[in-house]
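No lab work stands behind these numbers, since they all come straight from the coordinates. Just so you know, these numbers come straight off a predicted model, no measurement behind them. Cβ atoms are built from the backbone, for glycine too; each structure is taken alone.
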Structure I
Amino acid sequence: MKRLIAVWFITNLLAFGEADPSLNALGPFLKQHCIECHGPEKQKGDYRFDLLKNDLSDLQTLELWQGILDQLNLGEMPPKKKKQPSREESAKVIATLTPALQKAYASQKSTGGQAVIRRLNKFELRNTLRDLFYLNHPDFEPTVVSGLYDFNGNGITAQKTIEPTRSFQDDEEAEGFDNIGDTLVMSDFLLKMLISAAEESIEMATNNEPQKPFEAETFTAPICTKALNGDSLGKHQRDNGDPYDEVFQRWDRYNRIGPDRYHKGIRRPNNYRVTVEISAHNPKGDKWGNWTVNEGRLIHHGRESLDAPFEVGLYLERHEHLRGEQKHRIAHWTLPPDGKKRTFSFETWIDDPWSTWIGWENGPWIQHNAFHILLDQWYPEDYKKIDRKKKGFKKDVAEILFKKGYLGPTLRVHKYRIEPVPEDWPPRSHTALYGKGSIEEANLPKLFHAFAERAYRRPVDPSEIKPFIELTEKLESEGSSRQEAMKGAYTALLCSPDFVYL
């Protein structure tokens, strides 16, 4: 058997190291123009060409031939003081050497038509962990990219997400692709990162808490006051006692409508149905005048035409200092501009500490909430009576606008309902690891076998999971709880080449 393997190895090695016969024709050229300075007596630059072979599978030989081709293309060799080859001679050598080297480089990259084993890249690993553990966290969305960000502009950076591969370095690319086996190297450092990612994923999937009670809640005006700028028109509208929250401009850092109660997060991970009742008003309120800039503050109309519908987005937002993507749009609704109330619903997983809000996507935009310029445009006589040096003068402006009549388009939010969608507890992420009953009575062979088949992406023989069962028992004998021991075994399973490599 060993002799057969040796014969196979030598045969394939000789086939791979076969010399390129086209280079034999270049011998006279080298002898006439190169050997004098790069031969047995002299080796200028430590280069010697009289012993140069034609085996381009040898990297050192390939580099020497590439150097000769480069010098000929640049016209720098032979030196100016030496006898020069004719253009025809040089062109002939270049024409012979160029395709020979191209063929050699292609051969270096070739896998012989065979698939090359490679590890999961960073994004594949993240997505695989998400699916493997049934994780619904928004940071696992395909459009979310992890990385460092300076949230406060003070030079101190923090991770934008909490997904387990956030600290992994970006994979090297080859010809624009980051999933090429030759560049996806493995190292002890990457193995440590992989262990950490596995441990974090298991912790995210584990849920030992009892299910928290949560009743459906319907919020009516005032629904939202906390996500509004202190001088925004919406902030002052809430003081009017209207049976709705009114939105006057496109959402930005402010002007978002979500229940005050969950402004800092819903604090109970679950699937929820979010339902809103909204209406579009005064769509043809084209009373902006013919200006777009006033006092250095930009005015943008928002919609493309007066007949265009209102566009409303439903967003998930994270409420944790310096962590995570700030928002993700999860739904988009088109609202006819006819003043009629309409109801929209969307089901989504809301994690801790996330919450939802809606924003007017194509509403007018007034920089810095400088709505006093609208009073100047619509009711100039009243504007003249405003003391702009007075502290809190914008409240006076708002009162006049509401009393006289706001002439621009507005979005009204009449109801905002959040209700949990019934589901099994503990969630699937937990039961897939520990079963539905007592962890102490968990069926280890069954659980590890099911998990391994999903992790390895193939059928698994029972003998393959025996080491993980033994590891669990060993950790338990050393004092670990059954759950902690199982976590250790799952971590080990995720470090297996059967999981890491495709």
Structure II
Amino acid sequence: MENFSDKKSSSPLFWITLSYSVGILGYEKVPFVWICVSVCFLLMGLLVVRQRIMIWVVVLLLFFGLGVVSTQVYKVADKNDIVHSARFYYGKTVKLQGVVSSDIEHKKFFNTKKSVFTLNVQRMYAPWGWQEKRGKVLVNVFKKNNLVYGDSILIEGKLHRPYDFSKESNFSYPQYLSHRNIFYVLSVSGNAQLEVLRKSQGNILHAALFKVRNKLKMILDQELTYNESGIMKAILLGDRSHIPKQVRQLFSQTGTAHILAISGLHVGVVAALFLIFLQVISVSRRVRFLGVIVLLIGYAILTGGRASVVRATVMACIFLGSFVLERESNTLNTLSLAALILLIFNPLNLFDIGFQLSFSCVLAIIFFNPVILQMLNHLGLPKHNKFIGLCVQSASISISVWFGVLGLTAYYFNIITPITVFANLLIVPFISILVVLGFGVLLTGSFIPFGLFFVIPCIKVSLNLMVALVFLLSKIPYAYISLKTVYLWHIAIYYGVIFILFGYWNWYKKKNCVSPFDKAAPLRYGNINSTN
């Protein structure tokens, strides 16, 4: 099996993406003068090194510089950006004209409802008349409306900074929005002006997919209870705004909250469904893979284009593209390319929790899983039993992911969940079932309504079994451990120790051509060549 050093040497995109990421991090966190000094010392030291290494280092420094420059360019606001004028209207009533650029989310707000969406600002009303403006604001509308994606609207409300709802953890909602270039929120009261000027001003493809999204939401709301519908919307569409607080807490306490956010697992199931469907209708192999790529891109848009979905979609598209081109793909290179694409479009994705958790999961599987699988194989379990082999592989992946995200979840959410490893083995299979049933709801609800009579009960049983299982797991002693304060240096030490331990394992194996367990085998079982 390929070890850590083999993966690095055969994956140049990993180092290129890492250099680009360090450039982004350097611009955000390190004074520019220290970056220049460090680069100068590095180049001076490399003058005595071989030319080939020097060329490679220059390439990495180039991408480091591109990371710095791209972050600076991304953060520089246009002179007409609303962020320059908004501070003069802070807490005051303002009129804006723009286009709804996201799907409308309808949420409960105490005894009423609110509609949340992103507005691409085009004009702003000032005392001396309308002015051309650019930029985005998050809009909260506290009145009934029939807004949809692509509507050009005139809207009146009060501008204010986003509130930081969680003071106890390291997650910052204002910072989360700023990474999407949203710095202000517009609150629209019940008696404020809200007028639709023109319809269908957005992207045609996005508009069509959002109609499908809303159709599925409507079917789920009609056929399921509020709680059941909220969970299914999260699993299928990435809309977590309707998940009950108690249910969300249960999944967090068992380390299975990723089940409620669309990730590589969900995209993999969807890709398999598309492949099976195209194969059934006798589409040729190459066209089948190209068709799945197109359908996955559509699904990514349908779910709102979150980092985890885009990452998984890009990886799946590259992987499927290798079949079309009949070339072998490298997992680490594929993951690195997916990260690089996301960071080129938005360098601040690097600081997004979803981005960090998503890529940490896959990196952990790539680097840690071979070692952990080897450890589990030395437990003496029957190796020829397929079911046990599948359980061992699943446990190895679950442990790897837990090691990979433990530091991040502790830092952002102040919680450690030892039960995660076991919980994932039991809960993850439900996702495949629910995703398949969810697409069944969309198809039957759209074309064969009476088919819902068979699909909906299956969804209800699966959902309630899954939630009941999560509830029981959360009651196990020490299923989760709450932490008071976690600092960044704690996390740095944790990941440093983890990589040293796994790095030592690979170094030992490469040097001795055997793992530490294999080396110790004669001590445990005796030397088979010895004589009595």
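Structural remarks
- Structure (I, II) behind the derived value 4.5 of distance in nm of label points 7 Å out along Cα→Cβ at positions 192 and 232: I
- Origin of the derived value 4.4 (distance in nm of label points 7 Å out along Cα→Cβ at positions 56 and 480; candidates I, II): II
- Value 98, 68, 54, calculated as Cα extents along the principal axes in Å, assigned to which of I, II: II
- At a computed 19.1 (mean count of other Cβ atoms within 10 Å over residues 128-135), which of I, II: I
- Origin of the value -20500, where helix-only ellipticity at 222 nm (-39500 (n - 2.57) for each DSSP H run of 4 or more, over all residues; to 500) was derived from one of I, II: II
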